[in-house]
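Structures are listed in the sections that come next.
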Structure 1
Amino acid sequence: MSDLATQVIAFLIVLGPLVMLHELGHFVFAKRAGIRVQEFGLGFPPRARKLWRGMGRLRIGAEWVHSPRNFRFPSGLEEGAVVEVRGDEVKGRLMFRSIEVVDAKQESAVTTPLKVADADGFRLRGELAYFDPGTDYTLNWLPIGGFVRMLGEEDPSKLDSFAAAPKRWRAAVLLAGPGMNLLAALVIFTMAYLLGQPVVDRIEVVIGDVAAGAPAERAGLVPGMAILAVDGIAVDEAKTLTAYTHAHLGETIELTVRDADGTQRVIDVHARPQPPQGEGPMGITIGQNPLSYKIVSNSLPEAASRALESTRDVLNGMITLPRLLLAGEIDPGLARPVGPAGIAQISGYALEESIERQAWFPILNMAAAISVALAFTNLLPLPALDGGRLVFVLIEAVRGKRIAPEKEAVVHFAGMMFLLALAVLITIQDVSNPIPNPF
């Protein structure tokens, strides 16, 4: 099992960026759809600090005016107020320098917008018809990816809310997160194959079990010994020893072995022509230990092709998993769900493997596979997930009208509570029964 520090580091460098990319997909498409994004957070709350506020915009009559980044608006500013702004036209866009709430009772505070150009830019006065202060970009204390907070995710009363956006844009925003994870998986897999995959270059054959009373036991062979040669012929793979032994049944063969302390010696062992059921001629089982690796790199076209195959294989494995479980073709213990603790464990194993092999492939390969899993999981038709929200959009498209927003909000809230409870149970399992090292 990897140590806790390795797991934490691996978790942060693998899952954090993948969650951030997922949220970035939602963010980019929400902006493209004209949905007001109130906050884009790095990490999860509680908030540590606000980094900056993006460009805001407001509408006075038919005129759109934009605020500079980090502009400080007057407190209590809201739609319906009569305001006066002063600013400049920059590259065809009105940018204001100052904004002032005007007493609507004053005769000069007209609700019909009045725009005046002067030597100092422009002055615009009228009723504030639309107000978006801009997106707050924040840094939060829990360094686990990030989040996007959009206006009115279940409330269509605001025209620039997520819930009020056209169906096609809501679907696009929901699909953009998983889509970004699939794209990230393709890129990461491609990088992994470009940088090179560790391939076993040299192995040694080792003794696994020794049957009681077998010729091997009588000759002094013990588990863990490495078999270097048979009758002077180098044993560079298990099948070399197996083939030679079966070609010399009934004979005594000479094994050159290395003990656990590194001592080499020669041992004569009889190869039985008719061993008992379940035993080999010498009465041993053998395995292979890798001694060295070589890095096998791919050209960009080859790497991209293999990345596409790997992404497809991971997706196919997740889609067919329920059928294989029901058919008993997969041990349920090997198909267990994993939570954050489990992801930290397998990421830790991959990081240790990368360090040991001095290759990026294990950690990149694992990150890409996790990215595919995030995309697939978020597309499941469960409330509170992207797939669950997409189901409501599809129902609306079929019915021709949407389900009441307050009812949809209740469904998603209940789904979120269920998923949080499930995550707690899975985390308890991951901690009490750690995932075995797959490498």
Structure 2
Amino acid sequence: MRTYYSKKAATSIIIANMIGTGVFTSIGFQLLDIQSIFLLLLLWAIGGIAALCGAATYAELGAALPRSGGEYNFLGRIYHPLAGFISGWISTIIGFAAPIAAVALAFSDYSTAIIFGSQPIWIKKIIACLLVITITLIHVKNKDISSKFQIAFTSIKILLIISFCFCAFTITPEPQSISFLPQKGDLSIFTSTAFGISLIYVSYAYTGWNAAVYITSELERPQKELPKILISGTAIVMALYLLLNLAFLYTSPIAELEGKIEIGYITATNIFGENGAVVVGMMLCLLLVSTISAMIIAGPRALQAIGEDFNSLGFLSRVNNSDIPKNAIFFQSIVALIYILTSSFETIIIFAGMILALNSFLAILGVFILRKKEPDLNRPYRTFGYPFVPAFYLIITFTMIVMAAINEPLNALGSAAIIVVGVFFYKYFESSNNIK
């Protein structure tokens, strides 16, 4: 009997994918150029609205093309199988495996610091590997266990954030005076390069809103439920992000946060006193478990779809009695373990933001192409506010890609190199008559 992920489980995958450490670290760098509360919250609101526009557009794509695999499915159908293949292997190897490694090591950093104090890097790597292996084994058994684990840890994540913010607004000994009104000079900052660069980091914190399209085939009624899942999951994260940033600014003077990466620790210290480091460390550990879990569920579905389409990679498409692609999950986790042991993810992940943004840009652009190319295609859901909603996402994302390429040309070249490698692999399979 075929098994499915519930609506609640799919929504938790989106929330857990999106909320990692980014929101707890980035505002310190934004404060270097932007010290207006109005503009800072506007920054996170624009990032959230862009993510919602992306989610609403993906809802149309996912309902019209209801197959797992995310951008692999979309780009391969809309543009060319080559575009789908490159997107699929980038999503899995860079978009999921590398961040899994980074988040697992962050977990080991926080957990060892709380329990044992400073530890050698090899001990941290062992802990990170054990965490990835444990969560992998949980998700390859059956969907009931997988769903319950994901829902439980995502619920804990949401409760912890709400509790943290509640404490920030109720027990902070010396709260800061906050004005939500625009200040003199805000317009010039809003139109500056600094605001655009800050938006890049905000958008990176919002990545993951598309996670549910990787498991489309494993939803019981994807054409009906997927739009609700994508939009509601993204909206919840946007609300939590705005609440968290408001809590940071309410509890701590701007001078303490400016240029700092340990925003969670500074804020927790101002709320809870000397126990702040322990509180935020334990909180981040629990937050990161659900993030790793969600990535281990979502990422392998792109590999599974590739395995269904390429004969020589067919082993990736094999499923167990619960319809779980265990080989694909093991493959992605092995790549993540290699990243952890070699620390090679530190180089790979630098390219992730730019190249994943390009992935989603092409997918959103594909809505316009697909409507023209296949006007009679059954579309159970149509993007609200079309064409303005997808156009807004495209404008924001294109601007960020261009700014990132200008400011970080080496990362742009690295992203291009990764795409070229993908072309090479695709051509190998194509010349070997391995495409089904």
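Comparing 1, 2, where is mean count of other Cβ atoms within 10 Å over residues 71-78 highest?
2
Can you say which of 1, 2 returns 32.5, 116 when Rg and Dmax of the Cα atoms in Å is computed?
Checking each candidate, the match is 1.
Out of 1, 2, which structure matches 2.0 when distance in nm of label points 7 Å out along Cα→Cβ at positions 95 and 319 is calculated?
2
Which of 1, 2 yields -14000 for helix-only ellipticity at 222 nm (-39500 (n - 2.57) for each DSSP H run of 4 or more, over all residues; to 500), as computed?
1
Starting from the value 35: which structure in 1, 2 was relative contact order in percent (Cα under 8 Å, 6 or more apart) calculated from?
This figure was derived from 2.
Every number here is computed from the coordinates shown, using simple stated rules; none is lab data. Just so it is clear, the model here is predicted, and its values are computed rather than measured. Cβ atoms are built from the backbone, for glycine too; each structure is taken alone.
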